[in-house]
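Taken together, the values in this text are just the output of simple stated rules run on the coordinates, not laboratory data. From a predicted model like this one, the values you see are computed outputs, not experimental measurements. Cβ atoms are built from the backbone, for glycine too; each structure is taken alone.
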Structure P
């Protein structure tokens, strides 16, 4: 990231931090009172849109005081470029999102959404969604009071996120949840808590992306209290490097427990393939695999059918470098020093070691077929009593998953 680009924004932040909470509120109210000539025009276009409409966002920085909503299927929102057509919500005083879309057959492209108090772009319960060359960003950089999600489709089907950028989200920059048939490609996630997160989603391909300077680079999670469990995610040909930003998520959320320095993280998810990635210099571990029982949110209620164990995980043909040199967890740091010395590092793959005792068939195994890489089993379920790098049961292969094919090609 070129931080010179943000010098003005950071200067504004330092000034704002010197004010009292009352002063900050006054500033926001004053910003809201400034005339935003384009706000009413765009709001009317969204509210009166008909299927097939193309809503064009002109070049410039357009300011908004209230969130925007689109409820019509078959609409395209088209800007002049993610650095040319900017929707700024720095003065937003109403609305939970910058732009909320409750519609199908929706395309948004070539624009930016900046500085929303809540989520930047949320798409809810739609199908056939295209998000292309969209930037979501909090220009002051990582901050707990940034909005939670940048690009945020949830309960969608046939979703493409392509050539987009997400910066500064206090939860996940690019998040796809409770969805089916998803492709995330050619995108950049930087300075978020979670760079790219696939959660409770069935059939996702995440490839040719860069996840860097996040707390955790790419996450594949199953949460326990949702009606749909995820499986069948492929993470490949990504660059997942230097994800060592301190965790700045508000307390209580799932990602608040993600250690700084996490490259690729799998929690409680099944049928996950990790291959042909460049994964480097993530200080806790390049790959972390854990069960629900090791998660910071393990006190949550679980759905009756919830499977808390990561199963049928296949890691192969990745290029690992560095990583594991300064874990952001005391117990892992102690293991690093005890097992590998003061100057040593944890192996490329770290697993909490908690498996379903009733599923011992090799089809459920965590397979690591990645050159000299080994898996460290920290035996978290027994207070690290039997920590091992024994690869028995892990030097194996699984059938490869089929590529995700979106409807309409």
Structure Q
């Protein structure tokens, strides 16, 4: 795989470190997050597996993408993703574009021999995700879906504890992801509210994250029973005199049966007043429980059934910032907390390391197969709500 990278190297005291040329589609929210991660990883994760070379960034608005290229430090900008994919300096294609621009550019990049990182949800439907998975598999390139919450140190610590059997037999998993940015009915309709562009609403936008965490921590969902709601049916359309229909869901709730025997609930909403970015989950096993809240990103709440006196037994807060905790050896002294943006640094580090070493992206990173399987669950949630019946998740 190293033969596909650039030839430039940097002397670091740790040997010669290869360059990898990066081409990024999208310059807004995720474009900023990913660009920050590429630049930060290069000097904080010592030694880095590779030095990201920010070759080109792409977006539709020429003035905006030109400004982004200057601010983030990209050498070139494009307004057509096809030109970005055709740029021979790019070895890693990073897709942070809208959902409807995930499949075609990623498939083209894979066919051009470029490694592919794609934002979540991988695709609008499982069928579309399957096409993307087939393309990267056929091309033999490395591929990863940017499910960044896998790279929260506390989440990784929880996974390690579960995998070691510390919680015993897992019986319950519950997760919720709540936001409030659509609570006001006068908020204009954007692409995220159009079925053709987004695929779904809260299900793909927020639900895909907690579906992936459920799979990452517990295992495969086997059956879902779900309810889906759109509370605001029309919204203003900029430049139009009449409102436009909202074509996707505002919220969903689902009961989940896992292949391993556990049961659980998944809930997501973009109209939960007061919840800016609230992701929380809890896992209950025969030997203990773990609780996590993204608003307390550096902490786990843990409970062990056999520990301590009954009258003092209860959940205990654990600060996941010590050197022995996941990822923390690259950062600050114990007790100095990390932020949301650091998850992308860990994610980029993991993907570049897999490219350089020719190592698997999974199980800690989410591959396109993980993105496809998450899409299968999201499709099943929609189908259950449509039919008012429980639905088996396709295998």
Structure R
């Protein structure tokens, strides 16, 4: 009787959209081990709603082991320290050594400061649940200070970066101030300013100009003070220095100006292009055919010579693609080049306000808002999270309130 060939050993670093998708897709034909420094996956597209009291923090986090249940995929909590290319193994900070036939790097991204002084010291990022809770606590703590003194002091909240994350954050803060905080203490709420700062000439630069203009108009209706063509020179404790020599007051600064490849990748001594891992069109790491890189960390370039956007759809598509690639290798079939199918972009500005763009098709207002709600609820992991999120959204919609205004950071 002929012995069955052993399944290949695949180690995947990172349990984000790409890593988790790849692990599930490979579970049938490979022995897969998924590694992440957290035991949960964060649904990053809704993280800003935790920051602005719209959602409970646990509604955007889902246990990795729960997502892998009944798949046969093993999970290890830890971070990679080094790769032994000769013996095809990787060492984790838990001192465990994992052997592999294929290594998939899906470590994601981190906040990019673009060399601006003071970002890490005085600005708050938006890449983790902890950061989201910190932003919420900081804003609510400053609001309580306004309530205590009831003078003419102004609380300035500045969001730096006019992409989808910055737009959604600024809109959500404006609605928080105009609704729940105004009902809590009208005098304090009237003394809160929301700024949205963008270095370029328009918001949402990846969208059409008409949708950018619509977004700016909707945000201004909410009271957001928009500053375009405003390049940040430095972040200070209570203000933002602009390159033209002026400054903008900011008690709380949220940095949503961009992301870069997760710095952990640099420690693995793999070829980098910028902050991302340099890959072939097949998504194999250059010079290392047994190592692959997907998602935000992957330096894959499209036909236009530009990097793929650091968004969830890219990671999801590459996660499924990488599974097919490894399966093709097992069957001695030639590898294929990755081709990204752009399904469009969307951003929400506030209640009944959103923009959707799919190639030449554009949608704004209430229909776009409902499309945004449905799509994010669809991709959210876990039935409990879906129900909890829907309950929070329904409560917020019907009552114009937000019940997650807790100060729950480490202080």
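Structural remarks
- With respect to mean count of other Cβ atoms within 10 Å over residues 82-89, the largest value across structures P, Q, R is given by P.
- With volume of the Cα convex hull per residue in Å³, for residues 138-177 alone derived as 69, matching label from P, Q, R: R
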